[in-house]
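Visitor: Please find the structures below.
Every number here is computed from the coordinates shown, using simple stated rules; none is lab data. No experiment lies behind these values; they were computed from the predicted model shown. Cβ atoms are built from the backbone, for glycine too; each structure is taken alone.
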Structure I
Amino acid sequence: MENVLTNATLPSISMGRHSCSLKWKVAPQDAYLRTWEPARAAWAAGSKVVRLIGYDISPADSRRHAHASTIENALFECRYPLREWGWTRSDCADRIKAAGLPVPPKSSCFICGAMKPEEVRALPAWCLRLIVLVEARAAPRLKTVEGLWRRATKTRPGRMTDFIRREGLLPPDEVDAIILDAPRSLILFQEAAAMVPLEDRPAFASWLERFRARDVGTGVPMRPAT
């Protein structure tokens, strides 16, 4: 979230690429494993570390597996237990329920372009406000896509903000206030923060917390405390 707001852009999937998982999931795991002693010992002995990947046998995961299986890696041997067992995503959910545990929600970020309309409808208001903010912040730089959903289809617009308006998921005046004031407030915050010594500089998260508390997007610009 902080990354796309700071850079006034959209997640890579909205721009036609698929680097989010690599950047925010795979890379941190790889960085940790390079310091994990069992992995270091295995590599020193000339062995690979076995990595378990949760692709199931659904068509979408089968396509991902077909691509991943062509990539050679000198450090890791990848296995796909769900595929070995012939499990679908529904089979996973059934096994979790049978164990008396709640089925976890979808793990993607709520600003992901892969979100389905029914998933956006189910989001709490604070998530919807952040969606409006992300699209409003990126809008001046967008040339080839409309918004988080890239381009309109027969079933949904290209901008999640337009869907939120159409479905009445947020009040129209609140959407307007976020678009008008929040990006400008964020820029003022960043400009003022840049003039504060690094050790005293307010964290970006402090601005986001105030936005979530609805202190931003009301026509009152925010500046970092000095």
Structure II
Amino acid sequence: MNAQTLKQQAAERAAALVESGMVVGLGHGSTAMYVLRHLARLLHDGRLLDIRGVPCSVHVEEEARELGIPLIQLDDCRAIDITIDGADEVDPHLNLIKGRGGALLREKIVAQASRREVIVVDESKLVPVLGTHWPVPVEVVTFGWRAQVAYLETLGARPVLRKVNNGTPFRTDQGNLILDCHFGPIADPIRLATQLDGRAGIVGHGLFLGLATDVIAAGEQGIRHLTRA
């Protein structure tokens, strides 16, 4: 069974957690798109009623509108009942690296406003330590961005400016740049997150610590539902 089939199965399991009347955070990325489409089918079939979505990116907002999912602005709701999103890595404590899709800042804002943060992955994303396979995306403002490269290097990173296919720098929905920071296995993600949070010019990073309440992981042996202790 290929990874895409596994992700679709896990996404549909996660979508089953959504109940009529909920405000739902709509994550960004390929796995989250499976959730979006399944929610649209449930709405169309009448199996789900009166949900409102809070999209994590401009792209997700456009997709949700095309699929007929009613949307609401985050500023117009007190809290989000449940957010379903993907991740690049998940450690045994359900800490995450996110941001490969470039929407990390909005994803974290939505996650922090959510009562329940459900992460959908295939089992290849489960790692013993964050940084095992993927870099940590760091979103920086354009002003003085090379100074952030120098700072990140002092933390032990090898920062790489993210670019699109034509070689120009990737821009987030906020117009910022992303530095993909290769740290290798991260011994103390809490300390690293604190160092990143305290630096002017860094507006977001892909360390999502203590935010995920559930992880639904699909593998050859079936689907596992993990919860934070």
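Visitor: A value of 2.9 was computed for distance in nm of label points 7 Å out along Cα→Cβ at positions 4 and 36; which of I, II is the source structure?
Guide: Among I, II, the structure yielding 2.9 for distance in nm of label points 7 Å out along Cα→Cβ at positions 4 and 36 is I.
Visitor: Ranked by distance in nm of label points 7 Å out along Cα→Cβ at positions 148 and 196, which of I, II sits at the highest value?
Guide: With respect to distance in nm of label points 7 Å out along Cα→Cβ at positions 148 and 196, the highest-scoring structure among I, II is I.
Visitor: Given -13500 as the derived value for helix-only ellipticity at 222 nm (-39500 (n - 2.57) for each DSSP H run of 4 or more, over all residues; to 500), which of the supplied structures I, II does it correspond to?
Guide: I
Visitor: Can I ask one more? Matching task: 2.9 is the computed value of distance in nm of label points 7 Å out along Cα→Cβ at positions 100 and 188. Pick the structure from I, II.
Guide: The read-out comes from structure II.
Visitor: Still on this structure: Given a computed value of 20.6 for Kirkwood radius over Cα pairs in Å, which structure among I, II does it belong to?
Guide: This value belongs to structure I.
Visitor: Could I ask something else about it? Just checking, which of I, II has the largest value of distance in nm of label points 7 Å out along Cα→Cβ at positions 28 and 164?
Guide: When distance in nm of label points 7 Å out along Cα→Cβ at positions 28 and 164 is calculated for I, II, structure I comes out on top.
Visitor: Determine which structure produced the value 3.8 for distance in nm of label points 7 Å out along Cα→Cβ at positions 84 and 124, calculated from the coordinates; the candidates are I, II.
Guide: Structure of origin is I.
Visitor: Another question about this same structure. Compare relative contact order in percent (Cα under 8 Å, 6 or more apart) across structures I, II and report the one with the greatest value.
Guide: Going through I, II one by one, relative contact order in percent (Cα under 8 Å, 6 or more apart) peaks for structure II.
Visitor: Kindly point out which one of I, II the value 3.9 was derived from, the read-out being distance in nm of label points 7 Å out along Cα→Cβ at positions 20 and 44.
Guide: Corresponding structure: I.
Visitor: Consider the structures I, II: one of them gives 3.0 for distance in nm of label points 7 Å out along Cα→Cβ at positions 60 and 92 as calculated from the coordinates. Say which.
Guide: II
Visitor: Among I, II, considering only distance in nm of label points 7 Å out along Cα→Cβ at positions 76 and 172, which has the greatest calculated value?
Guide: Looking at the calculated values, the largest one is I.
Visitor: So FRET efficiency 1/(1 + (r/R0)^6) of positions 12 and 140 (r between Cβ atoms, R0 = 25 Å, to 0.05), computed for just one structure, reads 0.10; which one of I, II is that?
Guide: Going label by label, the one that fits is II.
Visitor: Work out FRET efficiency 1/(1 + (r/R0)^6) of positions 52 and 156 (r between Cβ atoms, R0 = 41 Å, to 0.05) for each of structures I, II, then name the structure with the largest result.
Guide: By FRET efficiency 1/(1 + (r/R0)^6) of positions 52 and 156 (r between Cβ atoms, R0 = 41 Å, to 0.05), the leading structure of I, II is I.
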